[in-house]
Structures are given as structure tokens and as C-alpha cells.
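Read through the structures below before going on.
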Structure 1
Amino acid sequence: MSNFNNFSNSHRYSLEKGSKKHHCPATDCGKKTFVRYVDKQTGDYLPEQYGRCDRESKCTYQLNPYLDGYAKIIWKQEQKVTGVTKVTLPKQQYFRIQPQPAPAPVFFDFYSFKQTLQSERYEKNMFIQNLIYKVQFPFEVDQVTKVIELYRIGTVANGYRSGATTFPFIDIQDNVRAIQVKQFDENNHTTKTDFLHSIIEKHHNRNNKALPEWLKAYTKQDKRISCLFGEHLMNKYMSNPIALVEAPKTAIYGTLYFGLPETPHSFIWMAVYNKSSFTYDKLKVLKGRFVYVFPDLSKDGKTFIEWEKKAKEFEQRLPGTRFIFSNLLEKLATDHDKQQGKDIADYFIDQDWKNYRKLTLGHEYSKKNNIVW
């Protein structure tokens, strides 16, 4: 151990000097403010996760090779090569640990997902029934059916979430990454939020049943909502512009009001999940697309400002991608609505959807008063 202490005290690894910066590996940062560690004896960079972000007031990411065991592993590897001594050390080939690839995602069980889509369940689905019968301007059954099929919306049939709506996050390869579960009141306002894997896990635990193998592996993941809601539609509609919102429910309302993406200029409505999910890792799939962004309202427009700033940085990393922000709500909403964090769906629902079908959207937008519409 003392030999390793001498090794570590020599400061073989240090932060790179100079003004060169790299993109921060933190998923909620990604800015080009990252200083990497360098091996002074070889002149090579350490694996890309080792370093420190200079945005210390906003991003706390830093990874020190001496604190996480990297330096000690390298030292042990070198001891095993030929028995390194002070005499032979300068002549040795230094071995570096290769960056480990991100673990492959574990997908949601497809059979369990299919059960949510059973046709007889929709009679219990509060959200769907409200759209057809109880909202101020009810939608036609065939339109709601098409949207259900497009996004593969389902229903929880039994248990404490009976009648709740399932919103699956399906990636561009058609893999189910996560299934959000929401319960709604008669006005289609969210009352409870859950996830289907959690519901299944609780069911097995309450009944003293062993968890399925897929669920054991699935719940060990750090990230489950690792794609956009509606992402699977990108392969079917390969050139359509994207309308990006925060929540799946809002994306559903957008599609119901403006119609399915049946023409090349029609929107594909997609959702990021929540405010903090507007990240490069999620949005890089949108490379090459026109993306019209409709942030939820927030106090002092903080969400709008934050997302717009991030989008400008993402455009530099995603050639051919254009993020176009709608500030319609920011200009017209009351302070009360901003405090409540209302979204564009809260305004849609009070208006007749038939009027919106007459509008031409996609690449056409008005610049009058700097409002995208």
C-alpha cells in the first residue's frame, strides 16, 4: 500500500493545463466547459469521464482518478507486467483502462405491454372516455382510435390504478423503454402518476410472488425513460417536422387538435417527459429535423429560457437540426397561469378542435410579434 501511496503522491494524473475544453459528460449539462485529466508520463488523456466541469455553480460533475480507484487499478496492472521497480518503471509500457461502454438498456416486457392494449379495457379508461364524451368539444371516436393506435396508449384494468392510462415511451427501434401511468379526473386533469413496472413490482410483493427475471434486470437500471414519447414514429414519418412538448398528455392533445402526421408538413407531436428531460442524450435522435418547441409555462419564463439556451448548444452538435421556439404562451398567459405551470393543452381543451384542423402548420409559422404559430 505504501508503494501505491508513493505512486499517487507523484501526481501522475492532473487536469489538462491551458484553455482547451471538452463537452461535459453530465447528461443535464453537455456544455463545452469540461477539463480532462492527462497522464503526464504518456501525454495521453484518461478515459473521457475523468475531469471537472468548470460550471461549478450550475454543474457539479467531476471525477477524480485517485478517488474512484482508477489510479490504483493502473498501478496494480503495471506491477503484474514485469514487477515494476523504480529502475524499470520508466521503460514500461503504460496500460490505460478503456472507457466502459454504457450498459445496454433493459426493455420493458413486451407481453406485459401488449396486455395494456386489449380493446375491452378502453371502456374503463377515464382519459379516453372523457375525450369522447365529457370534454367541452368531444372528439370523434375514429379520431381518438387512430391516436390510440399511433401512440399505443393503453389501460390499467385492475388494482389500485384501475382505469388509468398508460403512455409508453417507445424508442426509434420500436423497443418499449418505459410505461408511464396516469390517472385523470372528469376534466382530464392528472390526479396520480405512476409507472407500470412499479405497479407490477408492488403486485408481486403484496402477493409474495417472485419478481419476473425481466423485471429484476429492468429495475436495476439507472435510467428507464431514456427516449422521447412518440420517438417510434420517426421511422414511419421520416421528414415531418417535430412538435416537442413536456408531457405525453400534451402530445396527445396536440395530435387530436392538429391531426395525424398524414402529410410531409404535418407535425409529429412528441414529449420529453418532464422539464429536466430536455437533454442532449434524448434529443440527439432529432438530428436533421425541424423541431418546434412548446415549453410549459413557468414563473418568470424560466423553463422557456433554460430550454432555448440548451437548444442553441444542441444545434451546434446536431448538424441540420433547427429548434424553433413558440413563445405564444409566454406572451399571452397570465401570471397566475405561469405560476401554475400550465401547458398548451390547458388552452386547447377550451377551444373547438375543428377550428385547428383548418390551420396549416409544419414549416409555416408566423413571425408577427415574434410568435410562432
Structure 2
Amino acid sequence: MRPLEDYLVIDFSQFLSGPSASLRLADMGARVIKIERQGVGDICRTLYTSNLIMNGESSVFHAINRNKESFEVDLKNEEDCEMVRELLKKADVMTHNFRPGVMDRLGFDYASVSALNPTIIYGEISGYGNNGEWKNKPGQDLLLQSVTGLTSLSGNADTGPMAMGLSIVDMLAGAHLAQGLLACLYRKAIKNEGALIQVSMMESAYDFQFETITTFMNDGGALPERSLKNNANAYLGAPYGIYKTKNGHLALAMASLPALGDLLKCADLLKYSDLKASFDKRDEIKGILAEHLLTAETSTWLSVLEPADIWCADVLNWQELMEHDGFKVLDMIQEVEMLDGYQYKTTRCPIRIDGELLTSSKGSPKLGQDNQSIIKEFITLNPVDNA
């Protein structure tokens, strides 16, 4: 039995942040019912990050909404709203990621929902919090990366601001919401108390940078400076970075420069024996390394560095990674199937519990596919019939 079996989650959220939180709960055994707008559904169904269409909808939707049910309703219709209220009376968790004020207008704000169900765990994600002049701005990942300083950390110093190639703030906010929900579900199990959990993408993005921001605040307010060459961390000194080799690339983390010089047979590195030099002469050292590492293949350098316990790695693309035995042994890929028989491959939950992989063969739902079964189970049956 999975930890969250018999828990019911009613999820109003769309796009990535909220659905990523409910996906994690579903992986742990919770039953997740998506509340979707009539005729449209989760906007993520048509949010295409590539030209790949999977069974008529976006690949993003399929990736993040597997193992869930879909309840299609019109929240401007009182009869539909009443059905949703009946669901909420029986729910353990409710989540949404609408802008501040939207759920108040719809009548599904925390005060209204907790009046229906005092022990419900109510979780919400906003872009910038519920107060202040930014509260109504769109909570979109690239915009949050830009406004929170994240784009000043990646890329070389002369490349200008650079976004990360993932919707990282969405995923972080979803992870933080899931953590808050789990903590309050634990409290509910002990004290039978409900809770309001609030996460903003802005706060999640700042928390993501806790290491670098702490350095900034305690370093006289000096902004981090990315290296001009092979930057991988704005604060760390040489050799930290990714370097081109004769046939690929090599990632190098922290290492003694003289030791690295000996192992690589690069005499020019031997003179940098002072730790301070790895910061003060970072670009100069990285330039020497970059030129030297071009003289041999990645495998040659790894055969020298790895036995000496130097932190290094090959740089793989997804195709190369998935062909590697080190990846295959993890069983990270699962195949799921939709109600209409459409099958697709996706990732599994990365958490193991008691050695068990948290997999599920249930794919993403078609819009409204579960309406009749949900109505029959939760709404049309009276308490006597449900007993």
C-alpha cells in the first residue's frame, strides 16, 4: 500500500506548477481529480513546447498529468459548482494556481472551502504572492527567472542574461507545494486539522538561490561575476566548468590546480598553487585548460582523472544517457496507457519507498472522461447508498 492511498485530491491547477505537485501526490498513491474548464480543459492541453502532438494534445500535458482523472465542469454554472462542492466535502486536499482573487470570485477560496470541509488541506501557488504591486502579474516561468536574478548566473560573462532551458521555477514551486501539503497531511492525521498552504513562484525562485544569495548578502552586496570562459557557477573558481575535448566535452568540478596539472600533463597549471589564484585568475586558468583539453578525447581524460578521484564527468545528451548502463539500471522510464488505448513513454516518480518503484500504467485523462463515474460515486449516491 502506498502512503497516500485513500486520500482524495481535487486539483483546479493548470500549466505546470500546480499539476506537478498533484502528480507527485498521485505517484504516492493519492487519487487526483482534475477540475477542468468545460470545452477547454487545462490550458496545458494546447500548450505546445514543440511540434509534437500526442493523441491530439500537447506532450507537456501528457508528461505532467498522468495517473489523474478529469472532471469537466462550467464553474459559471451553479449546478456544476454544487457538484464540485460535493467533491470538496469529501476531499483531503484541494490545489489551485490561479492569480489572486480568481478563486474568491468563483466561490472556491479558502474561507468558502474550509466552511464546507474544515479539515481540508488547501494549497495554492501564485506568481508573486497575494500582496504588493506585482501580485496580478502573470506567473510565467521565463518572467520569474528574469525578475529574480536567475538569468544572471548561467552562461559566460559576455553572453548577457541567460535563461535556464527548463521551466525550473514552475517545478520548484510545485515541489514546495507538495512539501507543504505532505507536512499538513501529517498534522491532519495527528490532530485532524485543516490548513492553508501558500507558495509563490517568486519565493521558490529565491529559495532556489539560497546559497548564492546568502553569499551576496554577506559579501558587501557585491554582485556575482560570471567567468568569461567556461562558466558553470558565477562564484566558483577555476577549473569549475565544461570544456570541449577532441571528440566531445568534459565537465570539471572543484580540484587542486597543481594536481590537475600533474594528471593532465599540463605544465602551465603547476604555477597556480595558491588557492586565491583559482578565483583571481579564473579566466586565465580556464583558457589554459580549454586549450589543453582539446588535445585528447574525453575518454582519455576520464581514464586519468577518475582513478585519481577528481570530480569529472562525460557530457551526455539524452540519447547517449539512455543507452548507458548507469541509466538503464535505474528503470526511470515507464510506459503508460490512456483510456482509449494510446500508449506513451514517460518518466516515473524518482522516489523509492521501501525499495519499491512508484510507477503506474495509467496515462493522462481525456477531457471529461471521468465525469460519469465521479458523479455516480460522489454526487448522485446518497449517504446510505455510499455506506
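Looking at mean count of other Cβ atoms within 10 Å over residues 195-202 for structures 1, 2, the greatest value goes to 2. When FRET efficiency 1/(1 + (r/R0)^6) of positions 19 and 275 (r between Cβ atoms, R0 = 30 Å, to 0.05) is calculated for each of structures 1, 2, structure 1 gives the greatest result. Taking relative contact order in percent (Cα under 8 Å, 6 or more apart) as the criterion, the top-ranked structure out of 1, 2 is 2, with the highest value. In this comparison of 1, 2, the computed figure 0.60 for FRET efficiency 1/(1 + (r/R0)^6) of positions 11 and 283 (r between Cβ atoms, R0 = 41 Å, to 0.05) is attributed to 1. Can you say which of 1, 2 returns 2.9 when distance in nm of label points 7 Å out along Cα→Cβ at positions 267 and 315 is computed? It was calculated from structure 2.
Just so you know, all these numbers are worked out from the coordinates, no wet-lab data involved. If you're wondering where the values come from, they're calculated on a predicted model, not measured in any experiment. Cβ atoms are built from the backbone, for glycine too; each structure is taken alone.
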